[in-house]
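These notes open a run of structures that come right after.
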Structure 1
Amino acid sequence: MATSNGLRATPLLAGLSPEVVAEFLDLAADRAFARGEALFAEGDKGGGVFVLLSGKVKMTRPGPDGKDVVLNMAGPGDLLGELAVFDGGARQATATAVRDTAACWVSTRAMLGWLARHPSASFRMMCLLAERIRLVNDRLEDASAASDVATRVARALVEQGSRFGWRTPDGLRLTLDLSQDELAHHVRASRERVNQVLMEFARRGWIRRECDEFVVINAPALTQRARYRPETAARRPSVTAPPRSRVARG
């Protein structure tokens, strides 16, 4: 049985009846992962779904050159491995904790039974999957050759700041938890070009870099430089609004 700390407020369970939530807690088991530890690897048998409670996890797959490409960064409230629950397939990416991470885990069989018994939970899962599909579509837009390197770097900063940043008197602070090479692969550019873009953003007074942290000084300008299309901007990340979660550094 998983502890209820933070779990009741996750998108999967928030708003469901106490009875439905209590049953989920009975089915779930607490898991803890140290920084650098893998939750699962690409090709592993599915087996179950994770709900992240704290920390931060990077999802990666090997690129054409054999180096890992960061597909996504997941944090508190996110589901990992939910597709394998429905199709029984293997994991499509490797999930690695980049900070000490707490999660709960529910086996595929238990998860399917819980969803079958509770239509409200099934509907919630469908909504989360629909949100995931929209996110994938947005990432396809981000991967478009039409966006330049500066746009892709701005989007990476905005996305991470929106999700994992924290407010300070100096501005919004964030830690990417990525090496320079990983960031370069993530935005499909050379390390040198990414550094040039970051220096240009700093020269314009949009950001400031302090060791492994970034401080967003001019949030509207950085968000504008991300150049989201008006048709999708309403659902895209923004650092002008309060971050969606505060993740303690680990």
Structure 2
Amino acid sequence: MAYITCKDLSLGYDGKCIVSNLNFKIKKGEYLCIVGENGVGKSTLMKTLLHLQEPLKGEIITGDGLRQYEIGYLPQQSAFQRDFPATVWEVVLSGTLAKCGRRPFFGKCEKGLAEEKMQQLGIWNLRKKCYRHLSGGQMQKVLLARALCAASKVLLLDEPVTGLDPKATEEFYALIQNLNQEGVAIIMISHDVSSLQFATHVLHLNREDSFFGTREDYQEAGEGSFLYKKGGAGNE
């Protein structure tokens, strides 16, 4: 059974539709790349999956025991986020807030989880450093660790390698691929052509006729030619 199923979904703002008739699903261990032109609804879809806004039409069905708090999110970095005055440890630990319940403090369980995720991503040695002094690649690893503290079944990523150098990009994709191989379902908005090599499925958004299918079907159908002609799907 699928973690997330979207049926006849239409998205937009203030009653104005920007993309319609979306039908797709993602199961445990799958890796979905979302691509498309600027303004076609990629980030809007991400916000809708997170229930930060309602769809204009259609429904989002969760299954296979998935709960909303088991969905992690790594948003695009803003200037404010990059200048956040906290230690790496504090940033990662904040991802466990939902697990604290009514307790006004972090317990042994939350601290243990934060350490586990930092060790897993190879950033435990950075725990005492100020977040604002890290490199772009290190910042993304910290935010990824924070997202994994919040959830472990589904991970949503919005343009996660924007602004990273080639080495940092390669390292970040390797981390995501390892998580996926461990069973975490990945949903990633990307304008990077190379990201498709990791995907099991592709959702290419179009205002009226979007494509959803396996990466192989996407390439065979010639849909991938859009990315190569444009040099990427672009930011929204």
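Every number here is computed from the coordinates shown, using simple stated rules; none is lab data. Values in this document were obtained by computation on a predicted structure and should not be read as measured data. Cβ atoms are built from the backbone, for glycine too; each structure is taken alone.
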Query - Given 32, 19, 17 for semi-axes √(5λ) of the Cα gyration tensor in Å, calculated: source structure among 1, 2 - result: 1
Report task. Figure out for me which of the structures 1, 2 the number 20 belongs to, where relative contact order in percent (Cα under 8 Å, 6 or more apart) was derived from the coordinates. Result -> 1
Query raised in the report: So FRET efficiency 1/(1 + (r/R0)^6) of positions 114 and 154 (r between Cβ atoms, R0 = 25 Å, to 0.05), computed for just one structure, reads 0.05; which one of 1, 2 is that?
Result: 1
Query - helix-only ellipticity at 222 nm (-39500 (n - 2.57) for each DSSP H run of 4 or more, over all residues; to 500) from the coordinates reads -11500; which among 1, 2 - result: 1
Report summary line: Value 1.22, calculated as Cα Rg over 2.2 N^0.38 Å, for residues 58-185 alone from one of 1, 2, is from structure 1
Requested in this report: Check the numbers for distance in nm of label points 7 Å out along Cα→Cβ at positions 26 and 210 across 1, 2 and tell me which is largest.
Outcome: 1
Report summary line: When 1, 2 are compared on distance in nm of label points 7 Å out along Cα→Cβ at positions 34 and 66, the highest value belongs to 1
